[in-house]
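Pasting the structures in now, so scroll down.
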Structure I
Amino acid sequence: MIEVRNLTKKFEIVTAVDNISFEIAESEIFGFLGPNGAGKTTTIRMLSTLISPTSGKIIVDGKDPQKDGGYIRSIVGLLTETPGMYEKISGYDNLDYYSSFYNVSDKKRKDNIKKYLKMFDLWDRKDDLAGTYSKGMKQKLALARALIHEPRILFLDEPTAGLDPESAHMVRNFIENLQKEKTTVFLCTHNLEEASSLSDRVCIIKKKIIKIASLTELQNDKKSKKVEIVFKDNARKYMKILRQIKEITDIEAQDNKINISLKNAEIINPVVIKSLVDSGAEILYFNEIKASLEEIYLDLIRKEEK
C-alpha cells in the first residue's frame, strides 16, 4: 500500500529525514517510533502529500504523490500531534465541514458523523462549541475527523495523547479492528506498550532507519537473554554456582527466584540447568523473560547515539 525508496527531506541546512526506505502492506499496522526530532512527523507529512521530499520516491496505492496528490488525499486520513479544530463552531459542524471536502454522499456523511460522535462518546455534546471541549474530547473529535470519509490509509500521530485510560483503551481496540476493514495504519507513538500491542511491525528511526521488524523478531535478535529460575527453596544458596558460569552477565535473587542475563542462551541454558541440578537444586520453573519493546528500543537508540 505504501512504498518508500531513499526518501530524504532537508530544511535548509537540517536533514530531517535521511535516505529511508520501507514498504507497508495493505491492512498492516506499522509502528513508527523514534525520539523527538527523529523525522517521524516530517515523514507523515511527505506521505500524506502535505510537503514534497527533497529526493527519493514515494508510491501510495500505486500512485505518485507528485502526479496523483488529489487521489492520495482522498484515501488518506490524518491525525496530527496537535490537531486544530474550529473552536467557535460545534463539534458536529466541524465534522460536517471537513467531511464536505471528500466525495461522500450527504446521507453517508451524516451517518458517519453520527457513528463516530457516538463511538467516541461525543454525541451528547455534538452541539457544543468545540472550544468548550476538554483536551481528550478534542483528541477524539480530531480522530473522528480523520475517519469521517472512511480512509484506506490512516496516519495517526499520538492517537491516545490526552485521553483517559478508558478512552485510550477504546481507541486502541478500534485501531485493531481497522485491520478487518483492510485499513492500513501508520502509527506514530511514544507509548511503546501501545506500539507493542498494536503493531504488526515497528520501524525505529532517528533520521535514518535503525531497524524494521516485528516484536518477535526484535526479541529473537537480542543477543543477551533474560531467564527466570524458580526454586523450591531459597534461591540465594545457588548464586555461587551461577557466578561460576562466565556467560552469565547479571544475577538478581529474591526469595525463591533468580533472574539471570546470559549470552548464547540456546547453548548455555542446558549447562545452567545441569549445574544447578547436580548441586541438588529443585527447579520449579525455568522461563525466558522476553525483552519488552521499550528495552529493545532504548538499547537500539543508545547504540545509535554512541
Structure II
Amino acid sequence: MSFWIVTDVGSDMSMDFYKRYEKLKVLPMIYRMDGQEKHYNVEDEPTLQDFYRKLREGHQASTAAVPVDSATQVFEEIIKEGEALLYITLSGGISASIQSGELAAKMLLEKYPKARISVVDSLMASGGQLLMVYYALKLRDEGKSFDEVVKWLTDNRQRFNAWFTVDDLNHLFRGGRVSRSSAFIGSMLRIKPVMHMNHEGKLIPLAKTQGRKRSLKELAEKVIELANPQEGQPIFFSHGDCGEDIQYLAGLVKEGLPKNTGFEFVTLGTIIGAHAGPGTVAVFFLADHR
C-alpha cells in the first residue's frame, strides 16, 4: 500500500521538485519581516528574490515553527482517506517543528486510533532535509512498505552530511550562532566559517577560512573526501540567492567526483534564509557518518 510523505518548508523544496511526485505535501512555516507575519509555502518560491533584496538592504526577518493547526489539518485530510503518512521534519536541533508534528499526530491518533502516522526528525535542514525526503520518495516508489521506509530513514540519518558557509557572519550572530565580537572581527578579516550539522542536528563551526573562494573549495573538498558512495548518489546544493557561487561549487565537486552528476539545486527559502542570510552556500550528501 502506498502512503503520503509530508515535510515542511524548512526543506527548501522547489516547485520543480514538488511537481515530480504524487502523494507529497509541504507544510508552511511562519516568518516575520517589516512588522508583517506571513506563512511561507512551497508555492511562494517566486517571492524569494524580493526577500533577499530586503535582507541585503538591512531588513531583518524572524521565524517560527510549523503551526500545530497547519500540521493537524494536513494530517487529518490524509488519514480521513484511510492512508498512512510519514512526516519528515526540519531538525529538532534548530526548530520546534517536530513538536508540532508530534502533537498533531498524538491528537489525531486519539481521534482515529487505526491511523498510521510516523514523525521522523531529519536532523537536517534545507537541502539535507530535502535529500532525506528524496530517499523516502524513492524507496516508496520502489515498493518499500511504510515501516521499511521509516526504518531506513532512522537507520541511515546519521549518514546525511550538511556542509555550508555564509557570506555575512552578522546573520549567524543574530541567530545566536556566533558572538558579536566574532561576527565583527570575522567581517573585518573576511573570515568565512565552514560549518556543518552534527549528530544532534545542530549547527557547529568546524573551520575558518579567509576569502569566499577558499571557503567554497573547502566545501568541495569535504564532499570529495567523505562522500560514500563516490558515484551514483544524488548530491543536493542550496544557496541564498547566489547562483554563480553554487555553480562554482558544483563544478569543483564534479571535477573531484566525475562519475557523480546527479545534482539538485534549490534556493534557501525564507525560513532558513532568514538565519543564514544572502550568500549562503551549502552541500548535502551521504557519507559513512557525520
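If distance in nm of label points 7 Å out along Cα→Cβ at positions 11 and 275 computes to 5.3, which of I, II did it come from? Going through each structure in turn, the value belongs to I. Computing Kirkwood radius over Cα pairs in Å gives 22.1 for which of I, II? This figure was derived from I.
Could you figure out which one of I, II the value 2.9 for distance in nm of label points 7 Å out along Cα→Cβ at positions 139 and 195 was computed from? It traces back to II. Once FRET efficiency 1/(1 + (r/R0)^6) of positions 91 and 227 (r between Cβ atoms, R0 = 41 Å, to 0.05) is calculated for all of I, II, which comes out largest? Largest calculated value belongs to II.
No lab work stands behind these numbers, since they all come straight from the coordinates. This structure is a prediction, so every number in the text was calculated from the model and none was measured. Cβ atoms are built from the backbone, for glycine too; each structure is taken alone.
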